[in-house]
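Please find the structures below.
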Structure 1
Amino acid sequence: MKNKSATKANIFILELTIIILIFALTSAISISLFAKAHQVGQKASETNYAMMKIQSLAETMKSKENLLELKELLANEQTTLYFDEEWASITDRAKASYVIETSGSSEKTVAGTLATVKYLARKNLTDSTLLYQLQVQKYFPQQGGKSK
């Protein structure tokens with residue numbers, strides 16, 4: 001009789017141990033999934049902010065009425081804009097968390113000039129991971145033999 005109750009107690013302890021191991025395993029998996037979800041959310045947020053900043057810059061470029069207004073942007077072959085961790089514009093390269101690189105070019109044709117600006121957003125200067133990129137083109141036709 002004593003042996004039977006000891007066996008039942010051993011089986012109960014074994015079942016309890018297995019249940020605790022299963023809960024520990026599922027909690028470890030859940031924690032790793034939450035951590036991964038946080039990383040994915042952070043990356044999506046960074047991409048979204050980069051997209052908004054670049055689209056704003058592109059709209060500014062597209063709003064230029066003539067090629068002379070774009071001359072500054074196109075004259076510099078590459079310009080770098082720096083942003084802090086909250087996407088506020090800063091001038092200190094060392095404190096930059098995000099970087100947007102702009103490069104511009106223009107191509108003269110018989111009927112006018114095609115201006116092209118390429119925007120690249122990166123996490124920082126040392127990270128080669130691209131957050132977002134956009135290439136914008138605007139055509140400036142010639143009027144009366146002169147470009148607008």
Structure 2
Amino acid sequence: MDMSTEKELDQLFGLLRAIKRQYRAELIELGIDLAPMHLKVLKMVQQRSGCTAQAIAAASGRDKAQIARLVHTLRQAGYVRRVENPDDRRSQLIDIDTAGSKVLQETAAIHRRIVSTMTRGLSKADQTVFFSVVQQFRNNLAR
């Protein structure tokens with residue numbers, strides 16, 4: 001790896017660490033003691049109201065046991081609830097609770113603040129280019 005490439009990766013890793021640090025600090029400030037994966041699962045439950053753990057596992061690319069543990073934690077915290085599956089009595093559906101919806105509203109506000117802070121001083125055109133390039137990086141790495 002040449003110096004230029006190492007510097008570029010250091011800058012990207014630094015950006016990711018700064019985003020994670022800011023995100024974690026804001027979660028703590030709001031009293032939200034959830035890992036990012038818990039929040040991702042909570043968001044998936046909200047988007048797929050009345051879904052199974054199997055559906056979340058398939059959509060997230062995680063194994064069902066990990067999703068079951070995450071859902072269990074969310075359920076104990078009162079963020080989601082299990083309901084009977086009218087189509088299959090052997091399984092239960094997971095649905096978001098009021099407290100879970102509130103947490104997602106609060107985290108959406110955090111996301112907006114972080115992006116606003118991060119892009120301060122950039123024109124809308126520069127922001128569009130930046131996020132387009134970030135998406136291209138993700139696409140390239142997913143191949």
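No value in this document is a laboratory result; all are computed from the given coordinates. Remember, predicted model here, so these are calculated numbers, not experimental data. Cβ atoms are built from the backbone, for glycine too; each structure is taken alone.
Out of 1, 2, choose the structure whose coordinates give distance in nm of label points 7 Å out along Cα→Cβ at positions 99 and 131 equal to 3.2 when calculated. Value 3.2 for distance in nm of label points 7 Å out along Cα→Cβ at positions 99 and 131 corresponds to 2 out of 1, 2.
Each of 1, 2 could give helix-only ellipticity at 222 nm (-39500 (n - 2.57) for each DSSP H run of 4 or more, over all residues; to 500), but the derived value -23500 comes from 2. Once relative contact order in percent (Cα under 8 Å, 6 or more apart) is computed for every structure in 1, 2, the highest value turns out to be that of 2.
To which of 1, 2 does the computed value 0.80 (FRET efficiency 1/(1 + (r/R0)^6) of positions 27 and 59 (r between Cβ atoms, R0 = 30 Å, to 0.05)) belong? That value comes from structure 2.
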